[in-house]
Structure 1
Amino acid sequence: MRKYNEALANRIAEKLMHLPDVEEKEMFTALIFMVDGKMCIGVFKNDLMLRLNPDDIECLNNKDGWEQMTMGGKQMKGYILVSEDVLNRNDELDFWIKLALDFNPFAKSSKKRHK
């Protein structure tokens with residue numbers, strides 16, 4: 001049984017299928033969409049997880065339905081969760097996905113682990 005919203009994951013996958021380098025990875029009880037080898041978008045339970053420029057997050061104060069992501073009580077700088085409740089319309093989902101894709105070229109890749 002999946003621990004993330006598969007319907008939301010399918011909607012995101014459909015919106016990313018035009019990109020040349022997208023990989024889906026299950027991790028942290030979520031489905032992560034790697035774009036150009038970098039964590040970009042994910043589905044965490046029923047929420048949309050996005051990696052954004054940390055400096056741009058304060059510009060979202062006029063948008064409803066999102067919060068800073070926390071793991072283990074620690075705020076994850078540059079990561080937010082968007083509630084499924086505000087993603088019913090495609091234009092809303094498109095808005096959030098565009099923010100993550102716009103930041104992706106500037107995001108740092110995680111270091112590859114040697115086996």
Structure 2
Amino acid sequence: MSEFVGEFAVTSKLTDRTYHCQFSHLWNGIATRHSDTVDTKFLVDGNRSIVGLAHTGIVRFKEKSGRDLTDREASYVAAQYLQEQLEQEDERPLYDVSAADVLRIIGKLGIQ
């Protein structure tokens with residue numbers, strides 16, 4: 001994980017459709033969406049898609065690990081969630097990721 005997540009493809013388990021995904025950037029969703037999230041922007045087949053990571057999940061990670069989740073790691077967590085959704089053909093312009101899912105994916109990725 002030396003850089004933000006790179007371009008990736010996701011194939012739907014339902015229809016075999018392949019989505020092409022590209023990470024754009026991340027920012028604090030509190031100011032822009034009045035949400036308690038860290039928002040990440042991806043382009044999915046050229047269309048904007050926001051994946052909002054619940055800030056409470058990030059805070060719980062810090063309490064357990066004693067360190068902050070890096071921006072780079074957050075991009076990987078968001079990409080994993082997006083991949084899971086697209087594999088189920090759940091394509092949306094906005095995903096709100098629960099604290100439980102943030103922590104689940106952190107564990108799945110082996111982030112400590």
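FYI, it's all coordinate maths here, none of it is from the lab. Remember, predicted model here, so these are calculated numbers, not experimental data. Cβ atoms are built from the backbone, for glycine too; each structure is taken alone.
Which of the displayed structures (1, 2) returns the greatest value of mean count of other Cβ atoms within 10 Å over residues 39-46 on calculation?
Details: 1: 21.0; 2: 17.9.
Comparing 1, 2 by mean count of other Cβ atoms within 10 Å over residues 39-46, the maximum is at 1.
Could you figure out which one of 1, 2 the value -7000 for helix-only ellipticity at 222 nm (-39500 (n - 2.57) for each DSSP H run of 4 or more, over all residues; to 500) was computed from? Corresponding structure: 1. Comparing relative contact order in percent (Cα under 8 Å, 6 or more apart) across structures 1, 2, the highest value is found for 2. Quick check on the output: 65 is percent of Cα pairs over 13 Å apart, for residues 23-78 alone, derived from one of 1, 2. Which one produced it? Going through each structure in turn, the value belongs to 1.
Here semi-axes √(5λ) of the Cα gyration tensor in Å has been calculated and equals 19, 17, 15, so which of 1, 2 was it run on? Please list the in-between numbers first.
Details: 1: 19, 17, 15; 2: 23, 15, 13.
The read-out was computed on structure 1.
Upon calculation of distance in nm of label points 7 Å out along Cα→Cβ at positions 7 and 87 from the atomic coordinates, which of the structures 1, 2 produces 1.2? For distance in nm of label points 7 Å out along Cα→Cβ at positions 7 and 87, the value 1.2 is produced by structure 1.
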